[in-house]
1. I have 0.45 for FRET efficiency 1/(1 + (r/R0)^6) of positions 63 and 183 (r between Cβ atoms, R0 = 35 Å, to 0.05), calculated from one of the structures I, II. Which structure is it?
2. Where does the value -4500 come from, among I, II, when helix-only ellipticity at 222 nm (-39500 (n - 2.57) for each DSSP H run of 4 or more, over all residues; to 500) is the thing being computed?
3. Which of I, II yields 0.65 for FRET efficiency 1/(1 + (r/R0)^6) of positions 135 and 255 (r between Cβ atoms, R0 = 35 Å, to 0.05), as computed?
4. Figure out for me which of the structures I, II the number 12 belongs to, where relative contact order in percent (Cα under 8 Å, 6 or more apart) was derived from the coordinates.
5. Which structure, out of I, II, was Kirkwood radius over Cα pairs in Å derived from, given a value of 22.5?
6. For structures I, II, which has the highest computed value of distance in nm of label points 7 Å out along Cα→Cβ at positions 271 and 287?
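All of the numbers you see were taken from the coordinates with simple rules; none came from a lab. Fair warning: this is a prediction, and the values are worked out from it, not measured in the lab. Cβ atoms are built from the backbone, for glycine too; each structure is taken alone.
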Structure I
Amino acid sequence: MEILGEKEGLNLLENLIEGHNSSVSKSELEIIKQLKSFIQQVKNSGFLPKRLHFAIQRYLRWLSLNPRATAQARLDTVQELWTTYRLDTLEKDFPGVRIQLFRDTVFKDAGKPVQNRLNDIVQKLKERALADDEIVDTLLTLKDLEPLSSEMEFYLTRMTYPHLSSTDSAEILSVIKWGSQKSDVVVYFEDKEGQLLRVRQPVTHKEVARLYRLFLSANLPVEFSQEHHFLVVVDEKGQVIGGLFYRFTGSDSAHMEKMVIEEHHRKKGIGEGLLKEFFNRLRNHGVKAVTVGFLQPAYFHRFGFNIDHRYAGMVKYLTYDSSQDWASEEIQNI
């Protein structure tokens, strides 16, 4: 199953069962019974690759020694296991790995309806029946099944948006994207003067128009199209004071068109906070390289953008630190 993949592995096991001779020994019948049970389990809740299995078992072992762990401590442990075992690298061959990890750890004691819905979502992901922009909205249907505790809401937000840490202040809200309503996360941060700001997608057409006017005020002519995505910075009064827009140029690449911060809000670290959240979202989307035009090279160089002969303008590689490489067999078996 690990080598062939879930679909081919299941087909092989089912063919083995169908092809067995009726006159088999008692021990062989027991093996067939166990195989049928395993196949049904995989169909119901998805196959657990070896690394995912070890990560879940390690969490459960830790929780048995620390049953009074806080929600933040539990989430931090799950996130650490996600990084240590490099479970993100399994998503291509085994879609739904992150949901399975959360389902079998912090959502382990959730009600049956929630567990069943998570299983359904995993199966849809494996069947490629959910588009990327449908996953978040589908996960949020968990709220319709039963009242979720504040801890479950906390876990749901982090399961949905992997780049959020346990200490990030964030919530989920509905946003507008060219006429359609979608769900998105809003992340809070403070500027250098202590003002609480929010980074999120625009929630109304007026906010997109406001961003457009900010670009014009900064003498930055822009043209928005349906291929563009937006991030805005909103102050405590709900006013858009900055933002950026970008487009995906490939399955693992993106181009940031332009960024702007309202003039009297500059030099307060707002651009830095906006770019940090932008990079996190791109990583979450599987982007490995982001480019930007050669308009403010000194500024963008501070954030890791450099010249590369393969790209126009400047490029930043959104790669993981090699020191975070996933655990060895020895560590996995501890």
Structure II
Amino acid sequence: MLLIYHIISWHMLSHLVNCVKYTEHIPRDEVRCPNALDILPCLCVSNSDPALFMDCSLVSDTEELINVFQTTFPYSEFEVLHIMYNFSLTTLPTGVFGNVTFSTVLMNHGNLQTVEEGVFRSSLPRLKHFTLSYNLITTVPHDLLSKSDELVNLYLNNNKIVNLPIIESQSLQYVDFSANPISELKVNSFDQMPNLKDVLMVDTSISELPVGTFIKNSGLQSIYLNGNNISQLNTGCLNLSTSDLLLLDLSHNHIRKLQPAAIIIPESVNYRPSLYLDHNLITTLEEQDWKPMLEMGFLIDLSDNPLLCDCDVAWLIFSPALLEQVARVQCPSGQFAGQDLHDLNPEWFVHNC
């Protein structure tokens, strides 16, 4: 990690030298970056690209960051703010960025604990991509979640967020709250994001899915709920209104039972969605629970489950077309221990079931 940091630092230093040389030969009215020495240790990169990039990965504390943005900026609309692997910043106070705005914010791998309300207020009308991953934040500014009219991607994974905030956004398409200690999903958690396409809630502490959690998200394409503490899927908990679903990942949970109609998708779907239920605790495949999902078109992965492969799978053995929608999986114990579900002899089920 230290070597990588030095490489990054050397790379930034090289850019700084080039930036200073570049600005020496251009009339001031054509220079859109501030004087390079005035914003040290931050780096503004313009070159011939119309987009402006600001890298402040080497600031030593909040005060130094504030001082940088008190400098006169010839041009205030930046494309990217980049602060990576900075372990000195712990707080972003309101007004820290002055009147400078950003379309993309990338602040990963740090020790940020507090982002005050209004920090990115000036950027909200044009903010499209916001990443604050691998930090220590516990809450997210409300205005960021409710007044960002252009926000498309929101990455808040690997933080210390306990309560999933309610997000109000007509534009948001991708949200990632993975690896936060979130223990509860509310039925309206995603209601006010009508254009949401991808949800990632991986490796949280969620143990239950409320009925109708995603019913209002009619454009969903992928839902990642793997690596949680879910033990049962109740009827209607994944009643989905989207016809564009590609993937539903419930792997690496503690699921033992699917109640009838736990997972529902519209009759007219555009794709055959993949359903990942591998690495759970499922033992039986009761026809009333599983056949409807296969008839909806799901391609199902059941690998690494303690399947009994007994008479409960007879209906599936006698339905080769539906069986083809189940990924190859071994029966771990019982009569057919070590054999693949697809290779079981139908005659045994005729005589014993």
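1. The read-out comes from structure II.
2. Clearly, the read-out refers to II.
3. The correct label is II.
4. The value was obtained from structure I.
5. The correct label is I.
6. Largest value of distance in nm of label points 7 Å out along Cα→Cβ at positions 271 and 287: II.
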